[in-house]
Structure P
Amino acid sequence: METIYILWLRQVKKYFRSRSRIIGSLGQPLLYLIAFGYGFGSIFAKAGQGNYIQFLAPGIIAMSVLFTAIFTGIEIIWDRQFGFLKETMVAPVSRFTIMLGRTLGGATVATLQGIIVLLLSTFVGFKILNFYLLPFTLLLMFITALLFTALGTAIASILEDMQGFQLIMNFLVMPIFFLSGSLYPLSGLPPAMEIATRIDPMTYGIDGLRGTLGGIAQFGLGTDLLVLSGITFLFLIIGSYLFSKIQI
């Protein structure tokens, strides 16, 4: 437990020390909230869907969690290249413990990033309707962050260097985001698109956030938590297995 705590604390401290990273990572969410929120707001309202910012903000919060979590997991590649990972791996603890500590730290960082975006979204017109459900909001954000940090760790355990990074962004991370219903409603989609959104684990994270923050969930909080928890557990197993096979 002490090793897990130390690795968790290291990840969190690294996040708070890098102020430029925090500020820089807020640019894209704010751009999406303002450009899409106000740009498509009138079209969304004319379609009878209500306030677009109210619909969009949970998706952008989840996007911030997704990107931060994935990048935190992929930092393993940098640590491997510069020798920091080797220093950690020679510690007299299991690789699963190391992976779990790093993953929990990355998930905490991603959750903090999501909280910041949630607070900023209130300044552009988003209203939290269910304050009593905020603990469930934080739980959903953390489980989502844990899921994608574990996924990032699994990916980083396979890649030897950063040359495959753009491939991951274009063929994994961006499809996960755009197929999750973060920018559009899930109802009335073509059959193939509907299947893709149901397979996408981020769909359930966003749906849960919309339910707890705005009361407009489609699947229900119980379903969202169950699916996210199951996939997170699976990714933790896969990530820990691949991490244990890393050659340093």
Structure Q
Amino acid sequence: MAKILILGGTAEARALAGMLEGHDVTLSLAGRTASPAAHPVPVRTGGFGGAPGLADHLRAEGVERLVDATHPYAARISANAAEAARQTGIPLLALRRPAWARQPGDDWTEVDDAPAAVVALGAAPRRVFLALGRQEARAFEAAPQHAYLIRSVDPIEPPLAVPRAESLLARGPFEAAAEHALLAARGIEAIVAKNSGGAATYGKIAAARALGLPVILLRRPALPEGEAVESIGAVLDWIGAPS
């Protein structure tokens, strides 16, 4: 039985934790979501104090395996995990879901960050669906001419300082048919999102393609080099757990 720490916050991390019966597993969450989904193993919430703090935690808890199953945009956490693993010599494996690939009919503009997405929207007023989460939404206060439908798990506090913004609280997965209906009913003219990968939030991308809507996608940040896989099965093989 191995003692395993999973850095989570994703559906894959939750699923992986549930498949590690017989191991001593703890799932770590950053604590940014007020009401996280239920998890099948003990959960630790909050930061570690950077790479040194994580390294101290790994040593103190006797962790034998570290799995980075964080969101593809959690670059800082991934960098801290890589450095802590280097400092301690504890094996680290990253579980990284593949990015979405452009398909025929997709109208994508790829940008580096939220301020660049604001510029890409242009000056003319549009009805915009923001599916970025709370952290990046604040940048769109710089473009108050648009009307925003903002979807997030938790509300944005304080609310976005623009004349027209509606908050839609929801947790995925989101099916393509429901996304199509939402975008059409709200008269959405452009979507801003992250290239999160996976199936849970791909519905809006498929719906945008069907509706002929432009999508502004934030590129993924650079992540640390190291051993990485794209499937839960590959993580189970690395740990030596039955799949």
Structure R
Amino acid sequence: MLHQHTLQKLRQMKLDGMADALVTQAATTGSLALTFEERLGMIVDAEWTHRHNRRLKRLLKEAKLRLPACIEDIDWGQPRGIDRSVLLALAAGDWIRSHHSVLIEGPTGAGKTFLACALANAACRQGFSARYYRVPRLITELSVARADGSYPRLLSRLSRTHVLVLDDWGLAPFTAPEAREILEVIEDRSQLNSTIVASQLPFEHWHSAIADPSVADAVLDRLVHTSHRIVLKGESMRKVKSGGMQPKESDPKG
């Protein structure tokens, strides 16, 4: 009776991890051989894991990553110019704590989207918030938000996100109004949070892809000077996969 009463209180306090661990211990005869401190430690660990997994599930849902990519699933065997030590260092997250950016360049199909999503996934696993956008879709959302009055709220949400992924950067040249919208987003995040930009446009052409040179200077100044650059090379991963090889990494877009 006391056991059920304790379980009820734990669940009312939303300590479901502890409650589940207590049920498991009660059904496991081997737990009787453990000391009180050992059993309590296991119950607390179960609650910590439960909360961590619940938070991770929420962060990944809110991130809306285009691909369920993980650093562990990167195909290191394909010669694409990926420095494994650099990627693993980025996966550790110090660049996020330092509010730096990651700029990924490469031809279509080289794995830019996969890599960007894998880094964002690694960020979520460390408790950081993330959000994925294709740049054309973000510009549309910003335009709609201006029209319906939700623009300040959207900018605020974007500025607070620890890792913002901007995919398909420069797929088409930015018009002057589009460039100013992107500057608003980048400016609010500068030195406060981190951004991942993925583009098939070579770095040296990013400036010319923005119609207003002064806005281009402002955008790139905030992105480039504290950035880690990754240049992908080699064949399209889609082409490799269609040729009969089946790497774990699969990138249907970039």
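What the table below lists for this structure:
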read-out: Parent structure of the calculated result -24500, given that helix-only ellipticity at 222 nm (-39500 (n - 2.57) for each DSSP H run of 4 or more, over all residues; to 500) is the read-out and P, Q, R the choices; value: P
read-out: Winner on distance in nm of label points 7 Å out along Cα→Cβ at positions 106 and 122 once structures P, Q, R are ranked, highest first; value: P
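Taken together, the values in this text are just the output of simple stated rules run on the coordinates, not laboratory data. The model shown is predicted, which means the values in this text are computed figures rather than measured ones. Cβ atoms are built from the backbone, for glycine too; each structure is taken alone.
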